[in-house]
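Input: structures, listed below.
Values quoted throughout were computed directly from the atomic coordinates according to the rules given, and no laboratory measurement underlies them. All figures in this text were calculated on a predicted structure; none of them were measured in a lab. Cβ atoms are built from the backbone, for glycine too; each structure is taken alone.
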Structure 1
Amino acid sequence: MNIDDYINDLINIGLTESEAKVYFYLLKKKNFTATEISKLSNVSRRKVYEVLARLVQKGLCTETLGRVRKYSAVNPKHAIGNLFKEFEKKRKIFSNLSESLLPLYLSEKENTDPLDYIQVLRERSRIIEKVESLERSAKEEVLSFDKGPYVMNLNKTSILNREEFKMLKSGIKYKTIYEFDDARKWDFLELIEMFESAGEEVKIAYSLPLKLSIFDEKTVMIALRDRITSKPSLTSMIIEHPDIAKAFKITFYSIWREAMTLEEFKTKEKIL
């Protein structure tokens, strides 16, 4: 092997080029001054002290104090062994670090742009599919402002929001505030009673600011009003962001506290 081969091998096991050159030439005799090894290795005198200090730290070189400091190469068997121990230590750090960083990568890699949090749906079938998907993924609760227009077929003879009934049975909490004008319709009131008997917590408010559902303080689904006609539409916006979900949750509970229970509503409307 020529000098360059030895130098390259030392670089491949973790030394810098300057460290490899200095260590290689330190092997040539018992000891060197910094000036001597600088000239022999062609590493500048200003830099060679830093290189020698790193080699001492890595266990490849020893320093002898005296009127003039001298440096000696450590036996290659021990020196390479020291490098291998350092490599093993770093390998464990690399392995542990990759495992600890993986959850962060998996949780954040989809959210690199603010608009990635927002999805807009206009087709009725896709809105229903998204609602059902969000309900299936709920772990704790679903909070809703319920008002028209409705994408689902709301009549007692149809299979009515089967996902909600499944999730209620599995222990997911549902709290829904219905708008007063809808609740006054006899057939719609029967549907509200059906949901309440299934386990949904129900209240009624005179007016709701928008049609809204909040899933687990993570995702918000909002029905957007047509800006030209000012009428409600089926267009829905889904925002997957916990800060926004928490803000809407505060709004939900501010109205929930003032809303009527179903019994209070029936009493007010004189419904037996």
Structure 2
Amino acid sequence: MSATPPRVLAIAGSDSGGGAGIQADLKTMLALGVHGMTVVCAVTAQNSVGVQGYWELPTEAVTAQIDSVLGDIGAQAIKTGMLASAAIVSAVAESLAGYPAPLVVDPVAVSKHGDALLAGGTLEAVTSRLLPLATVVTPNLLEAELLTGLTITDEPGMLAAARKIADFGVRWVLVKGGHLPGNPVDLLVGDGQVLRFPGRRIASRHTHGTGCTLASAIASHLALGESVPTSVELAKEYVTGAIDGGFPLGAGIGPVDHAWRIRQPVG
């Protein structure tokens, strides 16, 4: 028999178009060599042009899924994405409190198309209930602004937001700067360090699922035993290749290519 790979649990929403959410989480985990497991918190109707609707699962269904997976299989890392409501955030936080695995929180607030994915009061529940449990939180600029009330227009603004988010109790904050002009820079703040991760601007509109993919890649590398800074570095390398390989799908924004390493020609 083969050895059991490290296990990563994704707690998020389902993307019917397959580019983001639980579907992106599982594809990323498979590509990086870990066993992915899921807790579905919400079901979306979405495609390449937008989100047509979403429906939350009852909190007891969310809690039952977490208890089922962690009570039997266990996880070496956990990642959260779209949690939909304050009630679900509270249920997730209650279920994860004290669980001995690193937690990566992607504070998903809107879709790639600008569609709201959270009920009122959800981000407040994230800051008060979930972030104190988190190892890493991965907001983009809009999410960092929503979490802090700050306006971010440059790298010093990213650093100020990261430090304010750290005050909620999370150990490491990764503020993603991809929405600023020029070549993107992400800032990782934690453990008394400020680490810059510069990247290159990729000319592609097919970037659906980028945030989910990055957070899942970080969780996967944490499960494989890497430190937070190394996990971020390796996750960014994987996501850059996935964005480079993004492909058209439907009439709108296509997904990143989670299988880009598999598709690379050999030799």
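Overview of values
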| read-out | value |
| --- | --- |
| Parent structure of the calculated result 18.2, given that Kirkwood radius over Cα pairs in Å is the read-out and 1, 2 the choices | 2 |
| Label whose coordinates, when relative contact order in percent (Cα under 8 Å, 6 or more apart) is calculated, return 18 (choices 1, 2) | 2 |
| Per mean count of other Cβ atoms within 10 Å over residues 131-138, the highest-valued of structures 1, 2 | 2 |
| If mean count of other Cβ atoms within 10 Å over residues 123-130 is computed and equals 19.8, the structure in 1, 2 | 2 |
| If helix-only ellipticity at 222 nm (-39500 (n - 2.57) for each DSSP H run of 4 or more, over all residues; to 500) is computed and equals -10500, the structure in 1, 2 | 2 |
